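Below you'll find the structures, each written out as structure tokens.
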Structure I
Amino acid sequence: NEPGADYRNFNVVFRKDYYLFSLSTPEGVIKDLQFHFPGRINIDNLTAAVAIALKCGVSEAEIRRSVPLFRGVRRRFDIRINMPGLTYIDDYAHHPGEIKACIRSLRDYFGGRKITGIFQPHLFSRTRDHAHEFAEILDELDEAILLPIYPAREKPVEGVTSELIYNMMKLKNKKIVQPENTVAMLDPDRLDVLVTIGAGDIDRLVEPIEKKLRGSNRKAEFKG
């Protein structure tokens with residue numbers, strides 16, 4: 001979405017539960033598109049998708065009709081639960097830029113609500129190289145819960161653990177928790193907006209967390 005690009009979104013405005021924006025193309029401007037999938041970064045992703053669609057011969061009318069109907073994909077700002085006063089979102093973000101986009105999108109959508117993030121760092125090398133960036137981004141949460149690093153293809157690196165990020169964070173409301181203890185330590189009555197973040201096996205916690213939150217005594221009003 002760089003200035004001067006052939007396809008570029010602009011005049012992006014966030015309304016109550018959707019984005020309104022215009023799209024500049026080589027053929028002209030598509031004005032006032034409604035996009036209901038959360039996340040400013042997803043408008044950039046949509047811009048690329050529209051560019052491909054137009055190249056393939058999809059009409060502006062079809063694009064205008066289809067964009068408001070798109071509700072996203074699994075593990076990409078995936079709204080699992082939306083209860084009065086309690087929302088749970090799961091996101092695959094694992095690089096600092098992606099996590100920043102996720103948290104900023106949460107702030108767009110949920111304003112001043114308390115945001116609790118459960119983050120599982122992915123790879124020892126990425127944690128080592130970007131620990132300071134992770135810490136700065138996670139400081140934008142109201143509460144941060146860190147899980148141990150998911151190694152994927154890597155062997156442990158001496159001195160590189162989740163504590164590396166933890167110790168760099170300025171946020172006071174933070175803790176490191178083992179995965180097997182995560183669901184049990186969550187108190188639905190103390191949560192407002194909860195997000196799980198990571199590309200490792202944190203996805204194994206999604207259904208147990210969702211089950212616990214759905215079983216809370218708040219009347220569910222699921223978004224979907």
Structure II
Amino acid sequence: MNKDEIVQAFDDMAPNYNAQWIRMAPITNTLYFFMESILKNIPEDGSLLCVGAGTGKEIAHLAKHFPSLQFTVVEPARNMMDLCISMTHELGIYERCTFHCGFLDTLDDATRHDAATSLLVSHFFMDNHVRSEFFAQIAQRLKPRGILINADLTADTLGTSYAALLDFWLTLMMNADLSQELIDKAKQAYTTDVAILSQGSLNEVIMKAGFENPTTFYQAGMIQAQFVIKAC
């Protein structure tokens with residue numbers, strides 16, 4: 001998908017987005033729980049860059065665990081951003097957030113952050129060069145030795161078990177009552193609209209962008225998460 005298509009897709013999904021992800025809450029909540037330990041050594045009043053923040057679920061979790069942490073929230077879809085802003089008002093954390101409705105490359109790079117998150121974002125970049133440039137844009141906005149926590153859909157699509165893994169994953173995400181026609185359409189989308197790389201290939205893309213020491217700390221189904229350090 002190009003940028004306009006990504007924005008339109010997430011604007012359309014926004015009204016039902018949180019409800020659709022309730023089924024996956026055990027996976028995402030565990031991811032957020034692990035993120036607490038990864039971020040424990042950044043300054044108490046440090047700054048976190050959240051790229052593709054969506055409706056702000058990770059912000060809500062981390063703001064509670066790190067009560068002085070400041071957030072720069074980047075989200076290109078206006079409808080998603082509006083839901084995120086509403087959430088910050090409800091939780092009383094609006095003043096701790098700076099909001100940027102747009103893609104990362106349009107965010108002022110003058111501020112350097114202690115850490116960044118990119119959760120289920122980069123797999124929408126179908127070209128590896130563009131994907132690596134996305135990570136380079138994150139690195140550009142981090143302090144030296146800053147931490148990036150990244151999560152993406154990841155698998156060895158050439159492996160003999162991939163078809164079974166994909167069937168399992170789609171059933172998990174969309175409910176076992178889906179018709180075969182809908183499952184087939186979802187499979188096609190995973191080929192044309194999402195770039196699923198193996199762990200090794202994804203690590204190479206990230207390291208080319210100026211990061212080092214990729215450490216995989218979580219995997220659930222096709223979601224895999226790693227943290228990396230900005231190289232000096």
Structure III
Amino acid sequence: DDEVDYMCGGALVTDRHVVTAAHCVQKSDYGPVLTTVRLGEHDTRTNPDCELKVCAPAVQDRGIKRIISHPLFNKPAFHNDVAIIELETPVTLNNYVAPICLPRTAEQLANFKIGDEMTVAGWGKMNMTTEERANVLQFVNIPVVSPAMCDSFGKAFKLFESEICAGAEHNKDACGGDSGGPLMKVFDTPEGPKSYLVGVVSFGPTICGIKKPGVYASVAYFLKFILDHLV
């Protein structure tokens with residue numbers, strides 16, 4: 001049918017490239033087909049979004065020129081979950097649509113530690129008791145936790161150095177529909193504080209918000225793959 005649904009998030013890193021999770025862009029015979037990326041969204045119920053007579057520009061929908069999934073995605077299962085979407089036409093940058101910072105080198109993102117707060121954002125489910133997703137973009141701060149906590153997903157799973165384990169707080173978590181969205185951290189720079197893309201929402205427990213952490217693909221680890229395809 002012609003029904004449109006937005007299943008995953010992503011992070012704009014240039015005016016025509018979006019970083020997301022590879023599992024969000026895989027083709028299947030039965031599932032939905034990714035055809036469009038929407039940028040500048042805040043409240044999915046309104047367009048444009050307005051507050052106190054001040055309105056943001058209308059959302060920008062862009063077709064997809066190509067999708068590059070990491071060549072080792074799902075080898076082994078669940079790992080290397082990162083992809084780049086190249087848009088057919090560049091977006092118009094404004095106060096509401098702007099690329100998030102990427103580090104020039106992986107070392108720039110190497111100075112965070114267990115306990116550091118990160119921010120994750122998306123329009124995913126508010127809890128696992130409903131199929132309904134958030135209408136308004138949600139943000140939550142979660143801490144980086146020990147990799148061993150993510151190993152508790154089962155004997156078949158072992159956290160790789162290419163992944164970040166974060167969360168494990170009650171009612172604070174990425175949830176269904178947040179996949180591909182950004183894990184962000186503000187770093188001090190010579191130009192002042194800037195928000196950097198640190199991770200990509202990959203997967204978590206089947207029930208979110210129950211003090212079990214989530215797994216995020218590490219942007220520092222995949223930086224060369226990302227930068228090599230921003231051409």
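Derivation of every value follows stated rules applied to the coordinates shown; laboratory data play no part. Small disclaimer: the values here were computed from a predicted structure and weren't measured. Cβ atoms are built from the backbone, for glycine too; each structure is taken alone.
Any idea which of I, II, III comes out highest on distance in nm of label points 7 Å out along Cα→Cβ at positions 121 and 193? All intermediate terms of the calculation are to be shown ahead of the outcome.
Numbers: I: 2.5; II: 2.0; III: 1.4.
Going through I, II, III one by one, distance in nm of label points 7 Å out along Cα→Cβ at positions 121 and 193 peaks for structure I.
Looking across I, II, III, the calculation of helix-only ellipticity at 222 nm (-39500 (n - 2.57) for each DSSP H run of 4 or more, over all residues; to 500) that yields -14000 traces back to II. Looking at structures I, II, III, which one was Rg and Dmax of the Cα atoms in Å, for residues 65-184 alone calculated from, given that it came out as 18.0, 50? Of the structures listed, the value fits II. Once mean count of other Cβ atoms within 10 Å over residues 9-16 is computed for every structure in I, II, III, the highest value turns out to be that of III. Calculating mean count of other Cβ atoms within 10 Å over residues 17-24 for structures I, II, III picks out III as the one with the greatest value.
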